[in-house]
Structure 1
Amino acid sequence: MPELPEVETLVRGLRKSVVGRRILEVRLGKTDFIDDAAAIERGLPGCLVTAIERVGKFFLLRLKPANGRVPAALLVHLGMTGHLSPHRPAEPAPKHTHVVMRMDDGRELRYTDPRRFGRMALLSGAALAAELARHGREPLEISEAEFRARLAARRARIKALLLDQSFLHGIGNIYADESLWRARIHPIRVAASLTQQQARALHRAIRKVLAEAIRLGGSSISDYRDAEGRPGFFQLRHRAYDREGKPCFRCHARIRRILVAGRGSHFCPRCQRAPRSKKRTSKP
């Protein structure tokens with residue numbers, strides 16, 4: 001599933017070609033991933049795209065409707081295989097193209113999603129505010145002090161907590177594994193048990209990993225491509241994720257994989273020491 005770096009890369013590409021354009025027509029295919037298909041058919045035509053913003057793993061097309069209606073936003077979550085990109089009308093549309101928005105420059109903004117695990121919704125006012133309030137802090141914006149304070153208050157396993165979108169919004173399995181490897185923290189460590197030094201190291205690792213991934217266009221593991229159809233290259237820099245049995249780049253121990261919160265978690269057993277289990281003392 002595309003995570004923060006992949007979505008940020010796509011958003012930056014869409015800004016160049018979509019912001020300032022007006023949506024003239026909307027055509028829908030399958031709509032089981034759309035909150036209210038009728039609202040999109042009625043509400044999008046005539047809207048001017050004024051901005052595109054990433055929020056964690058999804059993004060918003062900020063819209064200025066015609067005829068003085070209330071400003072709105074089109075929420076797009078890519079799910080596992082979703083993709084939104086502009087095309088010339090003469091270009092053949094892929095089989096799983098479910099939303100086509102005809103723009104005022106003659107191009108079509110097409111949403112394709114073979115598995116349809118994504119989400120699309122037209123939101124405004126209180127509904128939009130409520131949607132945004134459900135999500136946690138942006139990993140690239142949270143301060144070290146706030147990050148450390150939030151960790152100190154949580155008893156969850158650190159890998160599970162990083163995946164919790166109400167805690168930090170945008171990190172998934174790939175970048176959680178990569179950040180924990182760089183910070184030398186075992187994925188089953190309890191968040192509150194981290195020392196200040198470890199919490200500081202993790203905060204820095206998260207920011208560094210995400211920034212590098214954005215610079216390299218994200219990780220293309222399966223279907224991900226940017227707005228121009230190009231793959232990312234950060235998968236070539238992976239040090240833990242999906243490297244089970246391969247040597248650690250630091251110490252050459254074999255990378256292991258365990259389940260944490262139901263997700264495969266990759267780590268180095270030598271660099272990322274497991275927490276010591278407390279021995280039970282028998283009563284005399």
Structure 2
Amino acid sequence: MSASLRDVGELIRFPHTVFALPFALIAALAAAGGVPPPATLGWIVLAMVGARTAAMAFNRIADARLDAANPRTAGRPLPTGRVTPALAWALVVTGSAALLVAAWRLNPLCLALSPLALAWVLGYSYAKRFTALSHLWLGLGLGIAPAGAWIAVRGSLAGPPLVLAAAVAAWVAGFDTLYSLQDEAFDRASGLHSLPARLGVRRALVAARALHGAALVGFVAFAALVGAGWGLWLGVAAAGALLVWQHTLVAPGQLERLDTAFFTANGVLSVGIFVLYAAEVLLR
């Protein structure tokens with residue numbers, strides 16, 4: 001059973017929840033002007049986990065043939081048979097149901113928008129078939145998180161969460177572009193679309209830097225709009241430093257530290273901003 005759980009965990013990459021969930025919680029804190037009710041936070045977390053589980057499992061199903069052909073991904077659970085398609089589909093259904101139930105328990109607007117959010121994050125799995133802007137598609141999928149959390153707390157949308165959603169979208173698109181560098185040759189040979197396959201490594205790196213510059217501007221704008229104090233401003237400054245640092249790790253012909261740039265730098269960025277902002281809110 002432990003081996004099966006590890007295989008499922010590898011399929012849905014649960015640790016990658018650290019990319020979007022902290023920003024959802026940041027938006028929830030800002031929307032409430034403090035700490036939202038525990039039940040609201042619980043339903044937000046369930047919606048996030050459900051949506052991400054469904055999206056990752058569906059992505060692995062959609063890409064099973066491509067993953068089997070790519071030496072980098074051929075060892076994943078679906079291509080090797082360690083996880084069956086039936087189990088992957090069960091995860092899609094369960095995750096989708098969790099999102100819809102959580103949205104229903106939050107408020108009518110969340111429920112009305114949840115099918116659109118689900119369609120967007122599931123649709124990303126096919127984006128590389130027809131557009132090199134698939135990285136932005138993924139970014140907007142994660143950018144839904146702070147906008148949705150704001151709606152969960154207030155029952156309406158406003159400017160600050162939209163700015164944060166745009167910042168998250170640019171941030172994710174930037175680091176996904178970096179991560180896609182390792183599949184440049186495979187994507188081009190397979191007729192898949194990505195910025196590295198379209199632009200080449202050097203220009204894709206420039207695009208990733210531009211996206212991360214836009215993300216930092218968005219983080220600053222969000223902090224200003226919500227009247228941030230010391231915690232959020234310190235978190236934004238740390239995020240800027242981490243964005244610069246990850247770009248020192250990657251260069252043409254030097255992709256061996258992509259995992260550090262992808263997971264470590266960006267995981268610390270999202271969790272760090274949240275922890276510092278939460279500390280600010282709790283110490284008011």
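With respect to distance in nm of label points 7 Å out along Cα→Cβ at positions 90 and 138, the largest value across structures 1, 2 is given by 1. Kindly point out which one of 1, 2 the value 0.96 was derived from, the read-out being Rg/Rh (Cα atoms, Kirkwood Rh). Computing Rg/Rh (Cα atoms, Kirkwood Rh) on every structure in 1, 2 gives 0.96 only for 2.
Where is distance in nm of label points 7 Å out along Cα→Cβ at positions 154 and 178 largest, in which of 1, 2?
When distance in nm of label points 7 Å out along Cα→Cβ at positions 154 and 178 is computed for each of 1, 2, structure 2 gives the biggest number.
Which structure, out of 1, 2, was distance in nm of label points 7 Å out along Cα→Cβ at positions 66 and 114 derived from, given a value of 2.9?
2
Of structures 1, 2, the largest value of relative contact order in percent (Cα under 8 Å, 6 or more apart) belongs to 2. When helix-only ellipticity at 222 nm (-39500 (n - 2.57) for each DSSP H run of 4 or more, over all residues; to 500) is computed for each of 1, 2, the one that comes out at -8000 is 1.
If Cα extents along the principal axes in Å, for residues 162-217 alone computes to 34, 22, 14, which of 1, 2 did it come from? Source structure for this number: 1.
Matching task: 4.7 is the computed value of distance in nm of label points 7 Å out along Cα→Cβ at positions 26 and 258. Pick the structure from 1, 2. Attributed to the structure labelled 1.
Where a number appears in this text, it was derived from the coordinates with a stated rule and is not lab data. Computed from a predicted model, the values in this text were never measured in an experiment. Cβ atoms are built from the backbone, for glycine too; each structure is taken alone.
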